[in-house]
Structure P
Amino acid sequence: MDFVERGFNSFCRKNGATQAKKVWVGELRIADSLFELSEQERNQIEAGREGATEQLFLTGDYEAAASIPIGATLQRLEAEDELLPAAFYRVFVANLYKWMRVYEYVDAQEHAEMWMEDLSDEELQTSVYRKVETEIPSCIRNSATQMEYKRARRQLQKMKPATHLARMLIQQVLEMDAHGLGHEHAWPGHLKESDVPGISDWLMDAESSRPGCLITWYENDAINACFDEEAQHMGENGPCQPNVVLPIRLDRPIRKLDEEVRRVFDHASAMLQSLASAAKVVETIRELYDEYLREHRLQPGLPVEPGASGVRNE
């Protein structure tokens, strides 16, 4: 496995891992077990194993949710074209969903709706849950339902904004999206018993994947508050599923094994290149947010080290 790990690390660097790590806090690796094992459990399995390992896994997971305060960027894009913010947002989020669980305003809405059911009218008046809905920018609220992914992508391709900033953001998000074309999220839930014996029981006991990013309008807004509440309890009732899992069956005939390895490494390459491009988009979004803070004489609200609610390197 050491030889495989060294080769895979070299592969990751060649496909943009260094750039991706500027924003995304996580790990993409090749492992011989999908399940977390103690050293004692691993030694017992190794002792009872007859012959070589029959299966490997490509797994991807995130240690913290990268902070993406996108509100100031949407404001700048709206000054160019009223449809540009929704188109940009839709393509950006759709691509990220291919590689990670994304926590955005839709997730905060679901969280808020669940907890508002138990609040009195008086409590609702001062509740942060009400702000989840009221804080949604009009450029997203008015266009979100009509702006499905394919239409959003066409809109971005044909737009010719006047400013360099808007043109750069469109170019960056289309580049990011191009790397992911033809790929879907390799959720653990897509695995079958024929792929991984025992996977059904493991998925039943495991919790949802930890988000790889937190998309807010502004730091410390209602979305952030809902995420903080959920993050406190993630992993309490069982292990969290990895964000990405692709199995490699080593006992297949050579031709099928070669096809499977190519498929897995093609997915890994697309993921890394896409996240490297996405890192550039996020860096621009953060720069615009910092500019917004300076104009309004505000201070950034997130810590510089990974925490429960997210990570943003200053």
Structure Q
Amino acid sequence: MAENSPSPQAVFDCLKCQVSPTTHQCSASKIIRYGAFVGSVIESYSSLPRAMDKARQLIRSAVGDGKSVASGTVILADTMSNCKGRFSREWHAPAGGVWGCMIHANTLLPQSRQFVSLAVGVACCEAVREFGGEGALLRWVNDLLVDGRKLAGFLIETYTERTHGEEFTLVGFGVNVNNSAFPAELTDCAVSLAEILGKHITLTTFTTLFLAKLAWCFGVLYHEEALELRGESFSGSAGKHMLLERWLQLSDTVGKKVVYGFDVMTAPQYCAEVLRVDEYGGLVLRLEDGFEKTEYSGEVRYVHNYDTR
């Protein structure tokens, strides 16, 4: 039986408690309604090779039965044996962490899809902070760091089902919660929430909060998209996208000197200063020769602790 087994009802109840004092009540009810699909189905396993492979299997199996997998389905595993991060990097996923993915039937417009990476980062960072990890910060696009050490990472993949051509976004997540032993090559650059707080964390409680935060963030995505389609301004201050505004509040990337690369660990491309994040989450960079460019994919490492890990 899986240790990490939150219930859909608990996630929904927690979602209803996410309303910010600054959020208009009418907007809050819409955001909750838009985001309530996240975690509406949760499958928990004691072990899996890889959650995203399981997600693809569920999608194919549903189609084979003449059905469609529920958007928002979450797959969790206490351990994973063949975990992969970005660019097929091996991801260490022993007992004690939160490992899994969420299946999203992609109904967002292209400009809104740019925010999916930001959404999962914001959700996890807020959950970690609420548990006491007040120093948690986001590094573009969605690495979660505490004192320069990685506590969580996320992977977004697209999967198109072959029979009907339906497109899904698979939102993968890996959070170091109670796991404290890391491979030698990660000892200096990884950290767990339990290590930071000096106490054991109940996995199901943390995961419930994280999924509720994720539901809220996806609700914000759909809410802001609806405003844009009506020709109205976004809900954030000065008409800024509400999710982008929150991401900026949780990140220290702007103003940093960085090394950028599509796969920065094996093929760093150039050094630059981060000037700002544009209205759709793109990183605006000033290169050493003064040329400015905007990147919407790839990754960065801060220069002061850049060691390609």
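Some observations on this one:
- For 3.3 (distance in nm of label points 7 Å out along Cα→Cβ at positions 176 and 296, calculated) the corresponding structure among P, Q: Q
- Identity of the structure behind 0.35 (criterion: FRET efficiency 1/(1 + (r/R0)^6) of positions 72 and 192 (r between Cβ atoms, R0 = 25 Å, to 0.05), calculated), options P, Q: Q
- Origin of the value -16000, where helix-only ellipticity at 222 nm (-39500 (n - 2.57) for each DSSP H run of 4 or more, over all residues; to 500) was derived from one of P, Q: P
- Of the structures P, Q, the one that 1.5 was derived from, the read-out being distance in nm of label points 7 Å out along Cα→Cβ at positions 96 and 208: P
- Structure from which 29, 55, 16, 0 was derived, P(r) over Cα pairs in 20 Å bins from 0, in percent, options P, Q: P
- Value 25.6, calculated as mean count of other Cβ atoms within 10 Å over residues 64-71, assigned to which of P, Q: P
- Distance in nm of label points 7 Å out along Cα→Cβ at positions 24 and 200 derived as 3.2 - corresponding label from P, Q: P
- Each of the structures P, Q was assessed by distance in nm of label points 7 Å out along Cα→Cβ at positions 104 and 224; the largest value belongs to P.
- Sorting P, Q by distance in nm of label points 7 Å out along Cα→Cβ at positions 80 and 264 from high to low puts P first, with the largest value.
- When mean count of other Cβ atoms within 10 Å over residues 152-159 is computed for each of P, Q, the one that comes out at 19.5 is Q.
- Ranking P, Q by relative contact order in percent (Cα under 8 Å, 6 or more apart), the structure that comes out highest: P
Throughout, read-outs are computed from the coordinates displayed, never taken from laboratory work. Predicted model only: the values in this text are computed from it and were never measured. Cβ atoms are built from the backbone, for glycine too; each structure is taken alone.
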